[in-house]
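Below are structures written as structure tokens.
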Structure 1
Amino acid sequence: MKNMATKMTSGSPARQTARERLLAAANELFYREGVHTVGIDRVIEQAGVAKASLYNTFGSKDELVGAYLEGRHARTAAHITHSLEKYRTPREKLLGVFEAQGELFAEPGFRGCAFVSASSESPSEVVSRASDSYRTWVRDLLTGLARDAGVPDPEALGRKLHMIYDGASLSARADLDPSACVDARDAAEVLLDAALAS
């Protein structure tokens, strides 16, 4: 998977629409430096578009931030979903979520969870909505895989695994250690086996 911190769309900048260039610039700058720190003029300059293009396309910086987070959600979901295709059983897939997460940790420029960063910097309604959508997707994925694996209470396990998923991301960022996914997978396996035995 392409480096999610830098490239948002394919094709040369000359062939990209103003929207694509704005989103690519926002993705790079917001993820690397933060949504609150980066001013709209820097995004416009990096995108190489007129200021009117941003306001005509998104209406405001807040809406651009929302679109940036939706893009991060879509790419993370696509990466994990694609990675899980190599596993056969629900158990393998459930533990494979943490292996797929580790691949994201190992990407150049990894700076932690974009949703955690944006929520702590700029807790607006748009950011909250995007973060809630992403977190619901993660929880539903883990819960669904737990259900497929035959866990008696998949919702309870899904909540616990989601905490491990979040913690692994924070640990990988804070410790600059992509191998946090290994411990996360091991912890998930212990919880899965305990849930199946209950």
Structure 2
Amino acid sequence: MDDPKTDQRRAAILAQAFAAFTTYGYRRTTMDDIARGAGLSRPALYLLYRNKADIFRACMQALMAEMRIRVAKCFSGEGSTVSKVEEALNEAIIRPYRKIADTPHGAEIFDAKYEFASDLFLEWIEAVEEEIAMGLAAEDATGHIDLEGAGVSAERVASLLLDATEGMKMRMSDMDEVAAKLSDLVRLLIGPFTR
């Protein structure tokens, strides 16, 4: 287990690396850029990360961990199940997409998933599905929705939501349109289960 100083150093590296990747692009960002931005020597950086791809993967995993916390928080508050699921999808899909897409090299970052990080993007979708399923199960357990009575599991509903979301993202380039359709989808899919 790392000590707090090492954890802080890693967090600084990842913050600087993400900024460099989105500002200069993955291909143009060097280990020197990352080390300099984090206030480290290049050899010190290599003690913590093997290469740029390793750092990119760590950035995506850190973003995924943050996303899980935000999605779980959506289900802990007040409001209808429909609004909780809408907010969870916004935090899990729309917000992270915009965080990357709205940068100078966002498209290149998304392309990286095809080069060497496709497993991380699949892991992201699985993490979102898992968090939403847990949230739906909690809503079912507290009586806010009735999935059991409908004969469908929280996992199945979450899977359907994510499959539909990925289909929308493939068909539409405008995330505002995706967000609007997600809202409609959630009302149509979750609304009938609410009590």
Working back from 0.05 (FRET efficiency 1/(1 + (r/R0)^6) of positions 30 and 158 (r between Cβ atoms, R0 = 25 Å, to 0.05), computed), options 1, 2, answer is structure 2
With distance in nm of label points 7 Å out along Cα→Cβ at positions 46 and 166 coming out at 2.7, pick the structure among 1, 2 it was computed from. 1
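Readers should treat all values here as calculations from the given coordinates under stated rules, not as data from a laboratory. The shown structure was predicted, so the numbers you read here are calculated from the model rather than taken from an experiment. Cβ atoms are built from the backbone, for glycine too; each structure is taken alone.
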